[in-house]
Structure 1
């Protein structure tokens, strides 16, 4: 990640009562079930396959229509293939959305399984964002004063979530930034890894390649409590068939690493500087 992001980090302040904000808002959350049904049942009226720099997994952009409503969606069917050394699975897209919703994170767009062209795949509602992190950094844009703290906290939440799901593919185009500086996260087909590398250490900790600023420095108490309450059974209930028992066990191992890391940070700095 470019060093320009440190401009954002440098102006971070602890504004009391600012909330999480890096998420879909309450009205959008209330429409989750509606959009899930739309993604499953709406008619495909146009299609375009992405390739190359647009999407290494060659997903399809579908235009869906139902009851006079049209929305675009991204359909992906990659499963188990290794692309540039990464194992890809469309099931991770569905699992990431369901787990984000279960944890109250609300940063992943509605995503369902949908059959298309005779194959199973993930279908995610298309989010028309104002910008992504890549363009924001390239243009050296910073959030306005009242948005600085919520935006920074969104980054902390992203790191916590990616630590939990072992997503090391969070490049700058996968942070969608809305015009009010809320953050939406996309592209989770390289998540839920099970190898030792992803069950014995966190991606975002003090040893992360970009330095100690890229950590879960401050998190909502409610989110941390939701992570603590995860069990293999609750994860299975949340994600359904889209994770294997091995992937769930690996997720629980990372959950334990997150809690241990936060406990150590709280012991060093005090709870008020870590949880809000």
Structure 2
């Protein structure tokens, strides 16, 4: 048997500055059996021109454009539906982030050897708007480690994720109820059906910018994180702990002063950078 076919999905909205680098990072993968679907969410910049230039030169790329801005959750769900029937896995990369060359190969190798796992991410290098490294993010790796901490924080970087498509067939897509943190809710639902894993390597460069949801709408991000955690306990039957309750208390406080949560996040990145 050969390598399984996978869909790499890249949503885009007004990311002309970073789009080419993100596309090139996928076209430079050591893993070759994939399609790259790029779905533009009615951008107002030159994104579509850049997308078409790449698509005209590489038949792995399939391009689509929304007639109107559907926003990120609906665009991501549309991407799921556009995936080829032959795809076994669905990989995500945002159009301002970068996948390192061995990303797909390492993650697919793990999933092919571990059928009980439905989702795999990785550690991340954090970069700023100028491509400068500002820190590192190390996530819990093994399933029991992730489950121990998943009700404290989101244990996956979205642009590092690969999902087994058979799991998506069971649980559905991103829930449009969540205008922020819809990925967090999706991971929790996946965890009801399969195991979690993060590869302990930096397989992506994750960009921090002023246009991201965590920057533009901090309060909603913090509030939805809290609500999703409560829902996971009540509806998804995740086990709660004393430490989780402490973290949620801190989260409630930071919902009043949401910049506190962002400040803690940035400080943690700088600390990790200093250790490298």
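Each reported figure results from applying straightforward, stated rules to the coordinates on display, with no laboratory input. Since this is a predicted model, take the numbers as computed values, not measurements. Cβ atoms are built from the backbone, for glycine too; each structure is taken alone.
Quick notes
- Among 1, 2, which structure scores highest (criterion: distance in nm of label points 7 Å out along Cα→Cβ at positions 46 and 110): 2
- When FRET efficiency 1/(1 + (r/R0)^6) of positions 30 and 126 (r between Cβ atoms, R0 = 25 Å, to 0.05) is worked out for each of 1, 2, structure 1 gives the greatest result.
- Identity of the structure behind 16.1 (criterion: mean count of other Cβ atoms within 10 Å over residues 38-45, calculated), options 1, 2: 1
- When log10 I(q)/I(0) by the Debye sum over Cα atoms at q = 0.14, 0.15, 0.26, 0.30 Å⁻¹, for residues 142-189 alone is computed for each of 1, 2, the one that comes out at -0.35, -0.39, -1.00, -1.19 is 1.
- Entry that produces -11000 once helix-only ellipticity at 222 nm (-39500 (n - 2.57) for each DSSP H run of 4 or more, over all residues; to 500) is calculated, selected from 1, 2: 1
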